[in-house]
Structure 1
Amino acid sequence: MRLMGKRMASQLSRTEMVAMVALAASIGIPIMAPDRGLLPALISAFVIVAGERIISRLASKNEKAEALFEDELDILVENSVMKLDTMLHCRVTRERVLAQLRSEGLYHLGSVKRLYLEANGSFSLVENPDPSPGLSVLPEWDTQFRSRQKTVPNRLVCANCGNPNPAARQGAICSNCGNKHWTAAVENG
């Protein structure tokens with residue numbers, strides 16, 4: 001593991017995880033069956049470590065190679081609006097995004113400038129320095145806590161994605177997701 005670099009001790013990338021599992025599988029055989037010999041395990045360990053080092057070097061020098069081996073980051077929330085098509089592509093549910101925002105201490109989408117899904121599966125949040133009213137991230141069943149949120153009169157947002165409704169009227173079609181259900185925007189306060 002030391003030969004694979006310092007990152008092995010902290011957070012593993014996909015290629016590092018594959019290398020570690022392959023290494024464990026190849027070295028486990030001689031440990032369990034000593035009659036098989038140590039040489040095949042040493043050769044496979046060398047090939048696995050060398051392959052992982054080559055892939056890591058390629059990924060660090062070339063963005064296309066990094067995207068191929070590690071994946072790219074995705075924007076799940078942009079300018080206080082959920083990007084549902086990107087969320088579907090990443091297999092991240094709307095409820096998971098709202099839960100992540102709640103865990104960051106946010107109560108509405110207007111506080112979010114960007115929410116990224118990193119290549120390693122973690123979330124990165126960039127808060128909006130000038131929050132605008134937005135869709136509440138609190139669960140609908142928590143009526144007691146939602147009733148404490150301050151709604152903004154004549155300011156509607158899509159109940160599905162948080163896209164603001166410029167016409168401020170029910171029944172309009174959301175330009176982001178095609179939803180027809182709107183709800184009052186909430187703000188901090």
Structure 2
Amino acid sequence: MSDPLKVIGVVASPTAGGRTAAAVQGILSGAAASGADTALLELSSAGRDEVIAAIDGADAIVFGSPVYRATYTALLKDLLENVERGKHGEQTAPLRGKAVALTLTGASAHHFLSPDSLRNVLASFFAVQVLSPALYLEHGDFADRDTLGERAAQTATQHGAALVDLAGAVRASKALSTLDPLV
């Protein structure tokens with residue numbers, strides 16, 4: 001029997017708690033129900049180096065961000081800009097060989113395609129296996145600021161279970177876990 005998968009959630013909201021944290025926690029709950037060990041980190045309070053170390057030690061990551069100006073936050077961009085890829089003299093590649101789920105939150109459905117640019121960066125630049133589709137949640141998907149509505153909670157749980165399945169497949173496959181980033 002192998003060790004349980006370790007799944008971490010990274011909340012890239014400038015404020016702690018709230019809708020994005022609830023969305024990430026919903027996915028982590030689904031991962032935990034599928035047997036994974038889970039942990040939640042919020043970039044607003046955790047140090048960047050702490051988060052990168054947690055990413056390096058995880059099998060899978062849930063990245064969550066509110067949508068501002070039709071894209072993910074500067075906090076998440078800053079984090080990703082400081083994660084090495086193992087290319088061009090970099091010594092480590094914390095995201096390589098990982099499975100990733102995305103959840104973005106916004107005020108309305110108008111930005112439901114906002115996860116696409118983040119998915120492209122993660123898949124091409126970091127060579128991670130990104131669970132599709134991403135989970136985009138708007139205000140109407142929440143019972144209140146900190147609680148997913150029933151349908152959104154079910155969908156988040158399903159995403160968590162699917163992430164565990166994807167992470168298990170990546171862990172079991174030398175080909176998937178050793179792909180190099182583009183260029």
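Computed from the coordinates by the stated procedures, all read-outs in this text should not be read as laboratory data. This one's a predicted model, so the numbers in the text were calculated from it and none came from an experiment. Cβ atoms are built from the backbone, for glycine too; each structure is taken alone.
Once distance in nm of label points 7 Å out along Cα→Cβ at positions 131 and 163 is computed for every structure in 1, 2, the highest value turns out to be that of 1. Each of 1, 2 could give mean count of other Cβ atoms within 10 Å over residues 91-98, but the derived value 14.9 comes from 1.
Quick check: 15 is what I get for relative contact order in percent (Cα under 8 Å, 6 or more apart), calculated from one of 1, 2. Which structure matches? Considering all the candidates, the number was obtained from 1. Taking distance in nm of label points 7 Å out along Cα→Cβ at positions 75 and 171 as the criterion, which structure among 1, 2 has the greatest value? If we compare distance in nm of label points 7 Å out along Cα→Cβ at positions 75 and 171 over 1, 2, the biggest value is for 1. Give the label, chosen from 1, 2, of the structure having the highest value of mean projected area of the Cα convex hull in nm². Largest calculated value belongs to 1.
Identify the structure, out of 1, 2, from whose coordinates FRET efficiency 1/(1 + (r/R0)^6) of positions 59 and 99 (r between Cβ atoms, R0 = 35 Å, to 0.05) was calculated to give 0.70. Corresponding structure: 1.
Taking 0.90 as the value of FRET efficiency 1/(1 + (r/R0)^6) of positions 83 and 139 (r between Cβ atoms, R0 = 30 Å, to 0.05) derived from one of the structures shown (1, 2), identify that structure. Source structure for this number: 1.
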